[in-house]
Structure I
Amino acid sequence: MNKFKRHISILLAVFMLVALFSGCSNQNTVNPEKTENLEQKQEQPLEAKTKVVTNLDGTKIEVPVNVERVAALFGPSYEKVYILNAEDKIVAAGDFHKNGWPWSNVIYKKLDSVVVIENAHSSLNIEDLLKYEPQVVFYFPNPNAVASINKAGMVAVPMASTGKFEDTKDVLTLYADILGGEAVEIAKKYAEYFDEKVKMVTDITSQIPKEERPDVYFSNQEILWTAGKSSDIVEVIELAGGNCVHKDIEGGSKNEITIEQLLSWNPDYIFVDHAGSSGNASAEEVIDEMLDDEQYQNIKAIKNDNIYISPTGVFFWDSGQQKILMLMWMAKELYPEKFSNIDMLEELKYFYKEFYRYDLTDEETDKILRHLNP
């Protein structure tokens, strides 16, 4: 009997051990479907909140992925944001945008109601700007102000340049990369238009020998202020088929020269732009002042009545996205017979419809080309 009980006890013990190990084995068995789902979940990266864009000077800038609020404080920045169909994202603009270019008040949809930052280009008040909570601030290349903007928690995107005409399309691409969405495709369309028109002009002007090219002088705001070799205006003049008389002087877009220097260059053509905003004399006044001064009367451009005011429209043609129009317009003024195929009325209408989403009337188009207000 005792022997029988011992056998029963051993069997029960074996049975319990088998049951125990079997249970442990079942608990450790993992459902393959659950494992696969877990791995997939772990492989999915967290959604990025920022992205890095590269400015034209190679500087890396970290901006929010979803940019919904911007301050357009740099001179041409409002135009760029508008072209990219993101005017609704502008929460503040430079004070000069409001009344600097009357055509912009006609073309842009919300300029008259947008908040302006006083003295945005010269003495930016960071506290004032912070009230409107912009994520990104398009600004001038002022290192101190840029540092203050970044320190305050906003992201500054300062103007940068390589001094090349292609900057005109590349800076729009930069803005598009920051704004995202449909802006990227709009910038691509602009770049295609830009390249097409440059080719159209240079297919002709590249065949003109240097000795047959007229001497061209470009006046920036005042008659004795001109562009240096670091400015792309020099390139624009050369692409248009002119010989830029000031191509070797140092500096960027605005450099003061002497009247003696201008007289020695004795240009065949004079073009005037960037005048008439922010309280400066208009281009007409600049030219009238020169014509009233006997010192200028022997310049070939004056004697032959070859002085031209660059059209403006929503912004200066020498600084904004309309600079591609300036190239065509300048080439046609220098070589009307070679560029008889260019109809600036039609070019202007197309540009405004395609990039500003505005249908110019014949009267409006004529006024812009003749440098008249609306």
Structure II
Amino acid sequence: MLRTAFSRTKGAAIVGCLALGLLASCKQKGKEFTVKGELKGMPITIRKAYLVTSGLDGKPILILDSAIIKEGKFQLQGPKDEDLFRVMLGDPNGGPWMGVVNDAKEVTLSMDANKGGDYTVKGSPASDRFRTVLESLQEIMFQIHALKSDSTDPAGPVKADVITRQLYDTLAGVIRTDPSPVVASFALNFYAIGADHDAAEQSEINTSSYSVDTLNALAQGLQQRFPKDAIVSGQMAAVGKASGIPHVGSIAPELTLPDTAGKTFTLSSLRGKFVLVDFWASWCPPCRAENPNVVKAYNQFKNKNFAIVGVSLDQEKGPWLKAIHDDHLDWTQISDLQFWQSKAVDAYQFTGIPYNVLLDPQGHILAIGLRGDDLEAKLREVLP
């Protein structure tokens, strides 16, 4: 699954999941579609336009063509094979951009910086639908962010969750009905971010109503509609990987790592208990700040069939042991001292710490990412 910011010029929060990394240039063969651009009100620093691949097909991001902007106009050329591209303005790695699908031989894109960076499309039905979908997602994301940021509205988180479900419903509708495999694949790629709790939380689109089963059903339906499309096939592979990310309801992956004495410890040895698997490191300030909350929860519930296993991403044993002592972490601690190359990262596929999962006595994941008061509240809810 590909994840990164997908915004235009409005400073949006993360609203999509197309990778944008270090760009490489590419000399094309057989340029067979043309993009014409018309710009108004752009800063004088925006002097060039670039045609850039989106990465939706899982391949490296490439600059396919570039052109000098003269009197607000430019022209770019790209390949025939249908795909999603970005027309980047000024900087191929960021800044204002417009999405284009090459379902037509010639596409005209118009952007007016004086109107908030919105753009219009002529000549490409798929590009215009992509623009509509993107703007709809951005608007929903703005609403979610506003509700979650409003400390004066105690019902904000509940309202945000309702709108988050609306976002996933919007994506599902596009996946099921859009006639372009490219636009539908973009929606599926975005939908799949929900399979990764950590990424969805960072994007502010995490919801307990998200269903991996629905993701798989949408992917299968898309493949049935476009059985021979290469981009859809690539998305099927990405969804398969995303579906394997541990989620609420799934069995927690096994962990077998050395404890502080160097003895092998296996997570499944705690079956029959509620277990918090807590991923942290001595070098991680947010983890150290969260440790008092974990200590409080442990002391409060340790006699109620509850255990904690700390899993560290430390590289050196000394700092790890010192942090355990200083923070009063009086429960089992394990680590292979391999930093982000730890087997734990590969097994649980998280992208940031602190991170945790709460397991029931059968090893099913009950909750993910419990921080602060949420940890105590969840334990009160589930413990007998």
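Read-outs: derived from the displayed coordinates by stated rules, not from any lab. Every value quoted in this text rests on a predicted model; they were computed, and no experiment measured them. Cβ atoms are built from the backbone, for glycine too; each structure is taken alone.
Points to keep in mind about this one:
- Structure (I, II) behind the derived value 71, 46, 39 of Cα extents along the principal axes in Å: II
- When helix-only ellipticity at 222 nm (-39500 (n - 2.57) for each DSSP H run of 4 or more, over all residues; to 500) is computed across structures I, II, the figure -13500 traces back to I.
- If FRET efficiency 1/(1 + (r/R0)^6) of positions 115 and 307 (r between Cβ atoms, R0 = 41 Å, to 0.05) is computed and equals 0.10, the structure in I, II: II
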